[in-house]
1. When Cα Rg over 2.2 N^0.38 Å, for residues 46-109 alone is compared over structures I, II, which one is greatest?
2. Among the shown structures I, II, from which was the value 1.9 of distance in nm of label points 7 Å out along Cα→Cβ at positions 22 and 94 calculated?
3. The value 27.4 for mean count of other Cβ atoms within 10 Å over residues 102-109 was derived from one model only; which of I, II is it?
4. Can you spot which of I, II the value 104 was calculated from, given it is volume of the Cα convex hull per residue in Å³?
5. Where is mean count of other Cβ atoms within 10 Å over residues 30-37 largest, in which of I, II?
6. For mean count of other Cβ atoms within 10 Å over residues 6-13, the calculated result is 24.4, so let me know which of I, II that is.
7. Of the structures labelled I, II, which one yields 27 when relative contact order in percent (Cα under 8 Å, 6 or more apart) is computed from its coordinates?
8. Of the structures labelled I, II, which one yields -13000 when helix-only ellipticity at 222 nm (-39500 (n - 2.57) for each DSSP H run of 4 or more, over all residues; to 500) is computed from its coordinates?
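Readers should treat all values here as calculations from the given coordinates under stated rules, not as data from a laboratory. In this text, all values refer to a predicted model and were calculated from it rather than measured experimentally. Cβ atoms are built from the backbone, for glycine too; each structure is taken alone.
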Structure I
Amino acid sequence: MLLDDWLPLYRISERHARTVDASPDEAFAAFLAMPVGCDPLVRALFRLRGLDDGAQTSVEEFSGRPPFVRLAAGERELVFGSGRGSDGFARTPEQWRSVAEPGLKIAANIRVVALPDGRARLATETRVLPLGRRTALGFRLYWIVVRPFSGLIRRRWLRAAAQAAREKG
C-alpha cells in the first residue's frame with residue numbers, strides 16, 4: 001500500500017470502506033472523477049471548513065490543491081496529504097516529507113481492492129502524525145470536533161462513488 005510509504009507511523013487513523021458492484025478499474029475511475037462536493041451536505045461541510053465546496057472539482061483534482069499535495073499515485077491507489085510546519089503548508093511531496101516538530105502531517109489514500117467475485121472494495125484511510133506534544137494536544141482537541149464530519153464526508157464519498165460506478169457499469 002502506497003500510504004505506508006508516506007506515513008507508516010501515525011498517532012490517529014480513520015478507515016472507511018464499501019463494496020462496489022463494479023470492476024475495480026470502474027470503481028477507482030468513478031471515485032477519482034466524482035465531484036468532491038458529491039452532495040449538498042458534503043458541499044455545506046466544505047464551505048463551513050472554509051474550502052471550495054467542490055461542486056465542480058473532482059476528487060482527483062482536489063487531492064492536489066492547497067492545502068493538499070498529491071504524494072503518490074498507483075494503478076489503484078492515490079495518496080495525498082497536508083503537512084504544516086513552521087514554514088506553513090507543504091506545497092510539494094519533498095516539503096511534506098521535511099515537515100518537522102512542531103508540525104503536523106496528514107496523509108490519506110483512496111484505493112480499490114479486487115474481490116474474488118469480480119467486484120471491488122473501495123477504501124479510504126486517513127492518518128495523522130502530530131509532531132510535538134503541543135501539536136498533538138491541539139490536534140486531539142480539533143479532531144474531537146472534526147472527526148465525525150470528516151468520517152461522514154468519506155462515507156458519503158464512498159456511497160456516491162459506488163453509485164456512479166454502478167451506473168457506468
Structure II
Amino acid sequence: MTYRLYTFVANLYLSDIQKGIQTAHVVSEMAEQVASQKGEDLGSYQKYFEWARNDKTIIVCGAGTHKGVLDAFAELQRTGTSALRLPSVLFREDEDSMNGMATACGILVPQQYYDAKYVPDTEWVQGALVGRWEYFDEVKGGFYTYPPSHPEGQFIQFLKSFRLA
C-alpha cells in the first residue's frame with residue numbers, strides 16, 4: 001500500500017519556508033503519537049512507518065487560518081480517523097510564541113483515496129443523479145467505489161476540495 005501525508009497549514013499567516021516547517025512539526029508529532037500508541041493501535045504505527053520507509057510524499061494544502069486548520073482537523077477526525085482509522089495529528093505552537101495557534105494538521109492517506117477519480121451522474125439517489133468516487137487497483141485488478149454519502153466518499157471529497165499551499 002502506498003501512502004501520502006496530507007498536511008493543512010495556516011497559509012495566510014506563513015511564508016513558504018514556514019509552511020514547510022509547520023509540516024515538519026506534523027511529521028514529528030505523528031511519529032511521536034504513533035510510537036506512543038504502538039501497543040494500542042498497531043495499524044497506525046504500521047501505516048506511518050510504511051510511509052516513512054517507502055513513500056515520504058507530502059502534499060501541503062492551504063487551510064487559510066487558525067480556524068481553517070481547526071476545521072480541517074475536525075473533519076479529518078470525523079471521517080479519516082474515526083471512520084477510516086487513519087492516523088492524524090494537530091500541531092499548535094506554544095503559548096509564548098503564538099498563543100497556542102493551530103498552524104498545521106495532517107493525516108496519512110492511502111492511494112485508494114488520493115488517486116480516486118470522480119465519475120459524475122452515475123446513480124439515482126432520492127430522485128436525483130449523483131456521482132461516485134472510483135479507484136482502480138492495478139495490483140488486485142478491481143475497482144473500489146465510494147458513494148459521496150459514505151465516509152470514504154466524504155473523506156475523498158474533503159481532500160480534493162483543498163488547493164496546494
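1. Structure II gives the largest value of Cα Rg over 2.2 N^0.38 Å, for residues 46-109 alone among I, II.
2. Only structure II yields this read-out.
3. Going through each structure in turn, the value belongs to II.
4. Considering all the candidates, the number was obtained from I.
5. I
6. Comparing all candidates, it corresponds to II.
7. Computing relative contact order in percent (Cα under 8 Å, 6 or more apart) on every structure in I, II gives 27 only for II.
8. Computing helix-only ellipticity at 222 nm (-39500 (n - 2.57) for each DSSP H run of 4 or more, over all residues; to 500) on every structure in I, II gives -13000 only for I.
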